[in-house]
Structure I
Amino acid sequence: MRPMTEALATNDFLEEMRLLFGSPRVEAANGRFDAGFNCQAVSFVTAYLCRLRSMEVDVCEGSLLFIEKGGTNKHVTVIDPHAWVGSPKHRDIDLSIANYEGHKFLPVLHDKVVGDESWNVRPTTSEVTFQQVLRDFRGLPKNRYLLYLHRGRRVFQFADVVAGGAATCSPPTRELLERFPDPGLLAKGILHLHRLAEGSRQRLETQPQIDAWANLDRWQIDGVSELKAAMP
């Protein structure tokens with residue numbers, strides 16, 4: 001049987017995560033390109049999904065450096081700011097990277113890209129090291145690299161989910177969920193993804209995004225209470 005953490009990295013699961021929490025690719029307010037990862041919302045949700053699996057992770061905040069030097073797809077990109085989840089024990093877990101530079105998904109679990117060993121994934125807490133790798137990338141072997149710069153951490157608190165979309169620190173998600181009156185809708189979304197990974201719920205198979213959330217809004221459960229009851 002596939003480990004439950006790997007169930008979080010299957011294409012069906014990631015497609016569902018993307019359906020619910022992906023955001024449009026736009027020019028960000030700071031003039032930088034926003035690839036639409038919606039990493040703040042995805043990291044918030046991933047923290048709950050991991051905690052449901054008895055993995056004590058928190059939301060990590062910082063920057064991500066992409067370097068691809070092999071094959072025909074060569075690029076260097078800094079994602080700043082970026083958010084993911086992790087801990088000293090479980091290391092970095094990032095389910096937000098999607099439809100980027102020719103990659104449909106790049107799910108990172110425990111410092112490894114699932115299903116693709118060609119990526120070298122590592123963390124650092126040093127701004128100097130991060131900038132040095134960025135500056136000297138031409139000297140690196142022809143390979144693929146993901147370097148996570150840890151700047152801060154938001155400690156997991158279950159009660160945060162009660163705040164709904166505002167708790168995710170994601171303006172697109174907050175704006176989306178404010179269209180619905182159910183204050184437990186975010187919890188329903190997390191619970192849906194949890195049960196999808198377990199195999200006890202099917203994909204919503206609904207487009208566009210607003211219709212997927214309308215589907216969850218009609219789900220006759222108390223999202224917060226059900227999610228709390230599922231926590232170990």
Structure II
Amino acid sequence: MKKYLLVVLYTAFSLNCLAQNKLIEYRKILDNGENLSIKTVPVEIVVSKELILDISLMYETKMKENPSMSGYSLFLFYYSRKDGDIIPLNGKLLIRTTSGKVISLSQSTDNGITLFNGDDSSETSIYIPSAWMGDRWIIPNYYRKFGKYPISESDLNAIINEGIIKIRIETTAGSIEGEYNKTKKIMVNGKKESRNIVSAKLLPYYNALIENLDPYTTF
């Protein structure tokens with residue numbers, strides 16, 4: 001019986017690790033284990049037919065663009081037919097949670113950033129302010145616009161726990177806005193629940209990030 005229980009626990013742990021792996025884009029331990037950079041895969045959140053956001057969650061013990069800073073970031077993409085507009089350095093990202101809390105974040109990179117490749121951990125994933133991505137069935141001949149926004153742990157928790165009802169992205173061509181219902185009926189683990197769509201979508205990725213923050217644990 002004890003042997004059977006151990007097998008069940010090991011199998012459950014293995015399946016959980018496999019699930020978590022799918023949510024993590026890369027996990028890079030640096031400087032002989034003293035520092036860590038970790039990023040989830042993007043979560044696609046549709047605001048409208050014209051506005052689709054991809055949001056990843058990041059944690060760095062030394063932020064790539066400013067090694068004196070550490071902590072969490074929202075890594076955000078939106079898509080546009082225009083090449084010229086970008087999210088400028090220090091451009092604002094305003095978020096209103098379901099409780100009415102307003103979170104103000106600032107774009108932290110100027111000419112883009114190079115991060116790690118999830119396949120081989122090489123530093124080859126290049127993110128630039130405006131990148132032509134080809135044809136997309138919703139947005140033909142589209143450009144991907146990139147922003148990285150450091151965020152405090154308390155503000156990130158507010159987004160995860162409460163959700164988002166409004167978002168505004170400052171760009172060089174003006175502001176882009178989107179709104180979400182406070183709650184709506186969505187499928188969660190095979191059941192329909194009234195949840196905020198942003199909170200529901202980001203939660204498993206947030207959990208995967210948190211569970212892999214210790215550089216001394218095995219991924």
Structure III
Amino acid sequence: MVHGLPDWGLRGPKSTTYGLDDLGEAVARLGSPVVWDRRGDVIRMESFGDGAGSYVTLLSGLGAAVHRTCGGAHTGAYGLELIGGSTPNYYAYVSVNSPAPVLGPCGFEAWFGVAADTQAIDLQLVYLDGTHQLEATLRYDHVAKTLALYTDGHVWAVIDAALSLNTRLDPEHVAKVVADFSTGYYERVIIDSLSYDVHTHLIDSLGFVSAPYFWGRVRHISTAGWNAAIIVDDLILTQNEPVSL
């Protein structure tokens with residue numbers, strides 16, 4: 001878990017410089033991937049510029065594939081192309097994992113493209129607390145043009161029934177889901193310029209005995225018969241998220 005003082009502040013005498021109450025803009029201008037939503041404390045960040053040992057991938061279906069590409073990225077030289085299978089279960093996904101943080105409000109942000117033959121894109125945040133698997137998943141269904149949350153009882157709850165994202169291979173869209181794993185409720189969702197207050201929705205929970213663990217996952221699901229391809233980039237896991245919109 002992340003502890004310690006911030007690298008900025010207003011404490012202590014300064015005779016030649018002024019203290020700052022926020023360095024977010026300076027860090028963004030220097031190339032940080034954390035630009036769209038700067039709330040929360042970053043515990044994992046993946047921009048696919050290092051070795052493949054820092055993330056996990058899984059495929060399902062004929063023609064499904066995952067590979068790094070310099071053909072499109074949000075920051076840096078590389079993004080990760082997710083090509084969904086043309087047969088069940090039609091997906092390719094990438095996960096970034098972390099030791100379990102302090103039980104509380106956490107977030108997962110990712111940049112992604114949308115293909116004409118995309119069925120759906122999921123942002124999944126999973127917390128294994130030792131006795132339960134707590135899952136907070138945001139789904140954009142490109143065919144149905146809906147945005148939904150995976151809620152308690154394994155039920156999809158639509159939070160926007162008319163959302164249509166522009167289709168493009170490059171990661172030109174961004175989404176973030178925030179859930180409080182100490183209360184069992186979602187908190188907020190961001191997708192591009194839109195924000196949703198979702199604090200009345202329960203996250204999904206089921207009994208699952210395991211060592212505590214934490215991960216964020218982007219899953220790209222292709223429509224049947226097609227190998228839809230998108231590029232994802234800048235996967236960001238956070239803790240200590242504020243619980244207001």
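The numbers here are math on the coordinates, done by the rules we state, and not lab data. Because the structure is a prediction, the values reported are computed rather than measured. Cβ atoms are built from the backbone, for glycine too; each structure is taken alone.
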Structure responsible for 25.6, with mean count of other Cβ atoms within 10 Å over residues 36-43 calculated and labels I, II, III on offer: I
Working back from 15.2, 38 (Rg and Dmax of the Cα atoms in Å, for residues 108-171 alone, computed), options I, II, III, answer is structure II
Please state which of the structures I, II, III yields -7000 when helix-only ellipticity at 222 nm (-39500 (n - 2.57) for each DSSP H run of 4 or more, over all residues; to 500) is computed from it. II
